[in-house]
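Listed after this line are the structures, all set down as structure tokens.
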Structure 1
Amino acid sequence: MIKAKELNDDAIIDIQVNKTFYLMAKAASFVLLQGMNIQEKGEEYFKAVLTKKYEELDDQQRAFYTVVLLLAEIEKKSTELNLYTEKEILEPGDEGYVEPTLSSN
């Protein structure tokens with residue numbers, strides 16, 4: 001027999017998150033989204049994350065949903081505490097826009 005720790009059902013934990021962790025979680029969400037292969041499975045597969053119960057989702061959808069909830073909570077708290085910097089990002093067609101490139105170092 002082995003022992004494992006599990007949070008109590010009523011546990012609420014406050015954690016400290018820095019920008020690096022936030023960006024890592026955001027990058028993880030993009031990797032998960034790419035892995036969902038929406039072009040092959042269809043847009044409804046993605047929309048199911050928003051409409052179905054967690055228990056009805058497959059593992060890929062559950063993982064994406066979990067990370068998105070984490071990101072939403074981080075963004076909500078950072079807004080409440082005014083811990084963000086708003087910046088403008090140029091889009092194609094905007095004056096001064098430069099197409100991003102991959103650098104090979």
Structure 2
Amino acid sequence: MEMIFNAVSLALFAGAIATFVAIVRQVFGHLDDVDQATLRAWFRFSSVTSINRAIGNAWKQHVQSFPKSRKRILFATLLVAACLSVMGYPFWLAMGRRVS
């Protein structure tokens with residue numbers, strides 16, 4: 001049963017990451033050159049603050065450019081569901097033992 005919870009949690013996290021990547025790709029052309037360069041070289045982790053700033057700017061640009069987009073809601077929903085799924089298994093075990 002633990003494997004099922006882990007698989008569901010992993011799938012939800014993967015969906016959240018894919019949705020976030022789709023958000024960033026949608027506004028990539030609207031970002032300034034510094035943020036584009038930072039997001040292109042994200043794997044170098046040269047400066048965590050510059051990556052955080054670039055991601056924040058991409059999120060803000062997406063809000064301004066696409067105010068009625070449902071991708072942000074989908075991202076938040078998948079992320080919350082994944083977190084609840086991770087925390088749900090120990091609660092499920094605890095409540096199952098109490099009831100039995």
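Please state which of the structures 1, 2 yields -28000 when helix-only ellipticity at 222 nm (-39500 (n - 2.57) for each DSSP H run of 4 or more, over all residues; to 500) is computed from it. Walk me through the numbers before you get to the answer.
Values: 1: -15500; 2: -28000.
This value belongs to structure 2.
A value of 48 for relative contact order in percent (Cα under 8 Å, 6 or more apart), calculated from one of 1, 2, originates in structure 2.
Quick check on the output: 1.1 is distance in nm of label points 7 Å out along Cα→Cβ at positions 23 and 39, derived from one of 1, 2. Which one produced it?
Numbers: 1: 2.8; 2: 1.1.
Matching structure: 2.
The maximum of distance in nm of label points 7 Å out along Cα→Cβ at positions 7 and 31 over structures 1, 2, that is, the highest value, falls on 2.
For the read-out distance in nm of label points 7 Å out along Cα→Cβ at positions 15 and 79, a value of 1.6 was computed from one structure; give its label from 1, 2. Corresponding structure: 2.
Readers should treat all values here as calculations from the given coordinates under stated rules, not as data from a laboratory. All values derive from a computational prediction rather than experimental measurement. Cβ atoms are built from the backbone, for glycine too; each structure is taken alone.
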